[in-house]
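Taken together, the values in this text are just the output of simple stated rules run on the coordinates, not laboratory data. The model shown is predicted, which means the values in this text are computed figures rather than measured ones.
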Structure 1
Amino acid sequence: MTERSASLSPKSATAAGTLIAIEGLGDQALVKAAKAELDDVPRAMRGGCSVWDASGIFGDLVIAADDAGHASARTLLLLYAADLAFRLRWEIRPALNKHRVVAAAPYVGTAMAFGRAAGIDVEWLKNLFLFAPRPNRIKTVPAARGARDRSGFVEFVCERLAAHPDGPKRRELRDHIWAELKR
């Protein structure tokens, strides 16, 4: 695991609370790392863990199955941004405004890594996530070796793009995303 502090500017200040971004692969590994981060925080200061698909957008996409067609990488990123906006409004900002510590698993870094791996323009990606406050801390968590967790954002998008007739191989895309995330 790697950890780094994000520089905070007045624009990116997260009220008086603390936002910890947990980035990486595999939903179980990310949630476990987020909970571990919160374990070190006094109970009264914990704002909880915000996980992807809190809005249900991706769950709806699964239910729609083939009727929804094959989403492009850009469409999946737009859906992720919409879900993150939901998480910010209903989970993350309310906790920060109460001076709490909240862990977001994953946050912007994982989506950015996916976008870069999928060949999306970096400036487009930066503009897409301008609405998201910078985290106070970032922890990058690889999936455990041999893990069979296929429930995370990275696993979801890899499966979706691999379903395209000329889409990338799931494993290759996942490895490319991990390489981008470590950058």
Structure 2
Amino acid sequence: MMYYKEIEGRIIFSSCKAIHTQEGWISNPTPEQIAANGWEVYVPPVVPPTPQTEPDMYDVMEAVKKMLSTDTEALSDEDALDVAALFPTWSSKVGEAVTTGERLWDDGFLWKVLQPHTPQADWRPADTPALWKRVSVEEWPEWIQPVGSEDAYHKDDKTSHNGFHWISDVDNNVWEPGVAMWTRVE
């Protein structure tokens, strides 16, 4: 409980765990001793709430994301990259099932689910290439070693590797460009 009293023209607030009287200090005084020394119970004034005239920016952004969430699913990868901030974050989906093709934002990039799974806190998209593929519309993205058929290159996929451009000759291509199954483009 809070108490107050005027001392030398100033309003002083105290919890009155100890008070000073003419006889000396009293620890844990009773309500009667507190009142006898001029302290009054402080009752804060009732301030009517100020009506919110406009929603805050966070509420607006969440509403926009929700409104557009169904429309974002139909976007091409190129268009999705333009509005990547509208996609749910990877961290918001930890512990929830995700489906193949679903796109999520993480660490500045948009990622696409390669196979259905339930994200775990230690399965970040950049660290689990069998589950996620970074969304890119680069014509010649840098080659990344596939870990299996889930993220293997398809026939006619393009990539850059060791300073050259390559086109995959086959589906399910996990070979390194320059070793086999790729045609170098000049």
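A few notes on this one:
- Which of 1, 2 yields -13000 [helix-only ellipticity at 222 nm (-39500 (n - 2.57) for each DSSP H run of 4 or more, over all residues; to 500), calculated]: 1
- For 15.9, 51 (Rg and Dmax of the Cα atoms in Å, calculated) the corresponding structure among 1, 2: 1
- With relative contact order in percent (Cα under 8 Å, 6 or more apart) derived as 10, matching label from 1, 2: 2
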